[in-house]
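Colleague: There are structures below to look over.
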Structure P
Amino acid sequence: MVYYRGERNPHRMRTMLKILWNGLRNAYDGAFVVVLSNLAFVLLCIPLITIPLAVAGLYYTNYQLAAGESIEWKTFFEGIKQYWWAGIRWTIINGIVLFSLSFYVIFLYDRSEFWASALMGLDLAIMAIWVLMQFMTFPMMLIQEKPGFLRSLRNVGVFLLRWPGFSFTFLLPILVLVIASLLFAPLWIFFSAGLVAYLGSYAVHYRIDSERHPELYADPRHE
């Protein structure tokens, strides 16, 4: 039996938590990579025009860490070289979507009608779901031969619907980390962005790899 699949696993929650713990332990072992990639990301975000490059380097580096690949000082820049165009598309599309959703929130904020409050609540819910999905969208692009945003977005949607418990197990700590970082902004400078990218990458890599190579994940004791 492939561990962690479907409703037939009576210990699925315990197993999911164990997988999350293993991922966090791996991140702790690679903390130097997470922190350095985070610092490089922050520096590249200072000139706003290089944000797409920062995103590509950050996610590529942390996906390599999640996949257990060898990482060198130039890994971040290899990610930029290989996925700069994917980074541009990801950043532009997210910018357009978040700007549009934010515009409607601002527009509806001062309206007192019930319909306006309902629409604003719906808009905020859509924004929250969109943001959470994006933590897995770029890692999903990294496993495609030709990275495509819409295909990755669709795949993340399927991912969330097919494995809701597994997705929630990883998205909850990401959400907590994002909220904590919003309350204490310096966290973004040192490790928040890197750890968020890592957790999203680890979830995607683990789940997809376990589907492609189920024999490697059949033992519940597998780490």
Structure Q
Amino acid sequence: MADDSPVTTPVVGTLAQLQALGINDGVGDIYAALMSTEDTGTSAPAYGTPDLIAEAVDFSLTPNYAETTKSASNRTIRKLKRLTTIDFSATIPRITPAMRQRYFGRVVDANGGELVSDTLAPLCAIGVCITRDDDTKFMVWLLKARLNEGALSAKTREDGTIEYQDQTIEASGVKLSYMWTDSDTNEHSVVMYAADTADENCDWTESTFFAAVRAPWSTVPSAQSGNGGGG
């Protein structure tokens, strides 16, 4: 079982370490899981079983920060920048009606038609994966978000040509109300949980990481322990 205490061993970076690391070369599937019980200040959220909702052409995770600067005596005495949200956007080739209805909050009428309205999409977690050319992976769960449709466009099909057309989905991940306390009693309001299989301390694999929504309080299945440094 992985130790959840922070790694405190001094780290020295070298060129050889960089040269041994794979380079990002692709993306994996997109997962989502409905939040069945919302978090509170003292209790972690609960989630349903993840769905594979779409293949990814590309995706982005963009952090947003609250910033402040305080000046006094003709100099800057304090400058802070703290993470507030992480915006998610992805280009996808397709999504099934069932997944669109479930995660975009679509109401379906008696005729099977979908209502596109101002109804809020349900809270969920979103999982994505970056692949590297050495078969290691950088994997992420955005822990509290609402998925929304982005741009949907189409154009005519020209004679003698085939051009597949994509659509976008997006979300904004917010900080959990639940404060997770590490082994040094530091509290963390988590937005995203990530695992990098290139890290020798990482016990997650792609299959175990996306089998359920993972977070700092998750436990790696014992049979998978000690798999760091590979996919």
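A short reminder: the numbers here are calculations on the coordinates, not readings from a lab. Note that this is a predicted model, so its numbers are computed, not measured. Cβ atoms are built from the backbone, for glycine too; each structure is taken alone.
Colleague: Could you tell me which structure in P, Q was used to calculate distance in nm of label points 7 Å out along Cα→Cβ at positions 94 and 182 as 1.5?
Modeller: P
Colleague: From P, Q, which structure was P(r) over Cα pairs in 10 Å bins from 0, in percent, for residues 86-189 alone = 13, 35, 38, 13, 1 calculated on?
Modeller: Source structure: P.
Colleague: P, Q: which one has distance in nm of label points 7 Å out along Cα→Cβ at positions 14 and 150, as calculated, at 4.1?
Modeller: Working through the options, I get structure Q.
Colleague: When helix-only ellipticity at 222 nm (-39500 (n - 2.57) for each DSSP H run of 4 or more, over all residues; to 500) is computed for each of P, Q, which one produces -26500?
Modeller: P
Colleague: A further question on this structure: Which structure, out of P, Q, was mean count of other Cβ atoms within 10 Å over residues 78-85 derived from, given a value of 12.1?
Modeller: Answer by label: Q.
Colleague: Work out which structure the value 101 belongs to, where volume of the Cα convex hull per residue in Å³, for residues 102-141 alone was derived from one of P, Q.
Modeller: Numbers: P: 53; Q: 101.
Working through the options, I get structure Q.
Colleague: While we're looking at this one, here's another question. Given that Kirkwood radius over Cα pairs in Å, for residues 22-125 alone, derived from a single structure, equals 17.5, which label among P, Q identifies that structure?
Modeller: Label of the originating structure: Q.
Colleague: Here is a further query. Out of P, Q, choose the structure whose coordinates give FRET efficiency 1/(1 + (r/R0)^6) of positions 46 and 118 (r between Cβ atoms, R0 = 35 Å, to 0.05) equal to 0.85 when calculated. Provide the component values of the computation, followed by the final result.
Modeller: Working: P: 0.35; Q: 0.85.
Here the read-out was taken from Q.
Colleague: Assuming 23 is relative contact order in percent (Cα under 8 Å, 6 or more apart) as calculated from a single structure, say which of P, Q it is.
Modeller: Derived from the structure labelled Q.
Colleague: Matching task: -0.57, -0.79 is the computed value of log10 I(q)/I(0) by the Debye sum over Cα atoms at q = 0.11, 0.13 Å⁻¹. Pick the structure from P, Q.
Modeller: Working: P: -0.57, -0.79; Q: -0.69, -0.92.
Answer by label: P.
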